[in-house]
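Novice: Next up: the structures, one after another.
Laboratory data are not the source of any read-out in this text; all were calculated from the coordinates shown. From a predicted model like this one, the values you see are computed outputs, not experimental measurements.
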Structure P
Amino acid sequence: MNDDEALRVLMALGDPGRFEIFRKVGETPGLSSSDLKSGKAASTTSHHIKLLVDAGVLETARDGKHVRYNVHRGKLASFAEWAAAQAELATFDELTKYLSDNSI
């Protein structure tokens, strides 16, 4: 995963409404947009779902007239690898700076 893809994932999950949809689909795979409305306008829910699908964190599955949503586990695994690499780089950079500042 490159930085641009990671940013899209972060932006998609950074909104509380979208994160709630993502969490619900994670807990109960195969939900439809009507299952995910929870008091919000259908257009708002559809917009949030579209952004999650475009970011790659949700995938679609056709079920007759309905579209069902599932967490895209491959994309999440790639994001987790990217995040771990960023954390490792940050830790290494901090250690290097510490050693440099302390003449060790």
Structure Q
Amino acid sequence: MRRFNSTLATKTYLKFFTKPDCMLCYEAKTVLENALDEINPNMLKTIGQIEEVDITAHENKQWFDCYRYDIPVLHVERDGFKKVVFMHKFDKEELVEELGEEV
């Protein structure tokens, strides 16, 4: 049986790209929150707060240029690992699998 030690786990950072009055973004955030409710509590401890990025804010012009046609977008980032990107309509099972993965 594999034992999990949360003190050795890689920290997971979530960056959620959105804009005001975006129904798809609202739905995606709900799916993300439901996925977080389903993952192993030990893995949940490795996930920091969700950073929400409003792509319409002046200081986020680079993200607007990148994602204006693709929001909602979620970056899953871990030190030393390739960034995973979810776009458009999120699938809860895929999110649970990715966020619940021991790395």
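Novice: Suppose helix-only ellipticity at 222 nm (-39500 (n - 2.57) for each DSSP H run of 4 or more, over all residues; to 500) works out to -21500; of P, Q, which structure was it derived from? Display every interim value, and only then the final one.
Specialist: Values: P: -21500; Q: -9500.
Working through the options, I get structure P.
Novice: Same structure again: Could you figure out which one of P, Q the value 1.46 for Cα Rg over 2.2 N^0.38 Å, for residues 41-80 alone was computed from?
Specialist: On the way: P: 1.25; Q: 1.46.
Computing Cα Rg over 2.2 N^0.38 Å, for residues 41-80 alone on every structure in P, Q gives 1.46 only for Q.
Novice: If relative contact order in percent (Cα under 8 Å, 6 or more apart) is computed to be 28, which of P, Q is the source?
Specialist: Values: P: 28; Q: 40.
Going label by label, the one that fits is P.
Novice: Next up: P, Q: which one has P(r) over Cα pairs in 10 Å bins from 0, in percent, as calculated, at 14, 39, 22, 12, 8, 4, 0?
Specialist: Numbers: P: 14, 39, 22, 12, 8, 4, 0; Q: 15, 46, 29, 9, 1, 0.
It must be structure P, since only it matches.
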